[in-house]
Structure P
């Protein structure tokens, strides 16, 4: 699946749904609140770190991108193919103590 292309198209066509969990995480982020425009900026230059094809009810993936202000953002996003809609499951600023270069989990 071309995750990056599909999710970017959803953002460009305003076909994105934020879960309640994602909204809470964005508001309560320990490194500072994350705004919707920051999620959009991160997705605009993102890469897929992990794929979860067996997630239910829709397959999902973990994306990493940087905002225009160079803030690292992780977005877990599912894709509803029937509705052609991206569902933002969660959003967070990755903790540098737990991530190497924000791309791989530290062991």
Structure Q
């Protein structure tokens, strides 16, 4: 089976490019490779009705983040502060790094 590789990684700042959440910015909490989706902090909130249990504590209506398909988000560049297409480049010490296609800035991960 081929391993999937995503441009988006955990702890990246991303912007949602489509859907009702368009334009919102948040940090990636989790990458779900099986579903090709990501969970972003404070974006795409849903209400979940839960009953009390020893694990969840109180029951009631809880808000939690729902996954968004990885094709609907773009990584934010730290330098130009815009959604960026991401490329790869080898640095001077031989390590491979992600770079912004627009300004050439190295993206931290």
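The figures follow:
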| read-out | value |
| --- | --- |
| Structure from which -7500 was derived, helix-only ellipticity at 222 nm (-39500 (n - 2.57) for each DSSP H run of 4 or more, over all residues; to 500), options P, Q | P |
| Which entry (P, Q) yields the derived value 11.4, 35 for Rg and Dmax of the Cα atoms in Å, for residues 46-93 alone | P |
| Source structure (of P, Q) for Cα extents along the principal axes in Å, for residues 14-69 alone, computed value 37, 23, 16 | Q |
| For Kirkwood radius over Cα pairs in Å computed as 13.7, the structure of P, Q it came from | P |
| Per relative contact order in percent (Cα under 8 Å, 6 or more apart), the highest-valued of structures P, Q | P |
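Just so you know, all these numbers are worked out from the coordinates, no wet-lab data involved. What you see is a predicted model, and the numbers here were worked out from it, not measured in a lab.
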